[in-house]
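Quick heads-up: structures coming right below.
Taken together, the values in this text are just the output of simple stated rules run on the coordinates, not laboratory data. Keep in mind it's a predicted model, so treat the numbers as computed, not measured. Cβ atoms are built from the backbone, for glycine too; each structure is taken alone.
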Structure I
Amino acid sequence: MATRTKDRQDDALEEEEAVEENKRSRRSRRSRRAAEDDSKAASSRSEKKDRDKKDSRRSSRRASQPQRKSSKSNNPVIRYFQDTRDELRKVTWPSQEQTTRLTIIVIGAIIAFGIFLGVLDLLFREITALLLGA
């Protein structure tokens, strides 16, 4: 009887130690995550500062250059293509990785929808055949 009580006490102590170790582990993971988040935020701020510096240098170069005269044509067809070109320069194009990922998603959706429509077609064909007795 005394042995069982001792075993239970040992089990309880081991369980408490495991719980405490788990808590310490969680705390250390949280502190590591917080440190990582802080370092990411700091690097993000420094990258933004670098971009701002580059942008200010670019704008100061532009300011020092003489302004070009607008070369917009009076011809509506030529003006259409000039405006199109200007708008396409403003576009933020996706990276190759984004393009590949999104293309795969679209192809997968097309295949899934095709299978769905094929199954519906098969079902309706069989139902029609049963109703018409063909």
Structure II
Amino acid sequence: MRWFVLAMLAACISPYNASTLPPSGVRLSCVDAWVEATTRPEAEGPVVVVHVGNRCDHSARVDLGSLKVVGLDEQGATWPLSPYDPRHEIEPRRMDALAWGEEWIEFHAPVHGASLASVDVDVGSIEALGEARWIRVVVPR
């Protein structure tokens, strides 16, 4: 829910500028997306920061709950990661035209304490019928 409010507030302050898409970003049908990985002292797993911007002149549906994330440990093993969402706040939303925002989502591995070196994020999965568009980001230590 925070994300939707941030996006609406940001759109009021300044519209999304598609030229701000970093080289690691992905251009989807109307939405541009890019991710970063970070850690937080209170988090049990990596935190993925998802940045989204709607470059279209109409609203676009964004579903961060559909985000596919896979963790890779230092030995090369992969782990499917699940979002930590105890209050079920992550759900599909309409993003206003030219709006932008970000959401910080903590992810958990099926094995508690798995030491992840990086995460692969399919940002294409945030759009209905979106094509897979994977981005790998390193988890800082």
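See the values below:
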| quantity | calculated |
| --- | --- |
| Origin of the derived value -31500 (helix-only ellipticity at 222 nm (-39500 (n - 2.57) for each DSSP H run of 4 or more, over all residues; to 500); candidates I, II) | I |
| Origin of the derived value 0.65 (FRET efficiency 1/(1 + (r/R0)^6) of positions 23 and 79 (r between Cβ atoms, R0 = 30 Å, to 0.05); candidates I, II) | II |
| Origin of the derived value 4.8 (distance in nm of label points 7 Å out along Cα→Cβ at positions 31 and 103; candidates I, II) | I |
| Parent structure of the calculated result 0.75, given that FRET efficiency 1/(1 + (r/R0)^6) of positions 95 and 111 (r between Cβ atoms, R0 = 30 Å, to 0.05) is the read-out and I, II the choices | I |
| Among I, II, which structure scores highest (criterion: distance in nm of label points 7 Å out along Cα→Cβ at positions 39 and 119) | I |
| Origin of the value 105, 80, 17, where Cα extents along the principal axes in Å was derived from one of I, II | I |
| Given 13.9 for mean count of other Cβ atoms within 10 Å over residues 15-22, calculated: source structure among I, II | II |
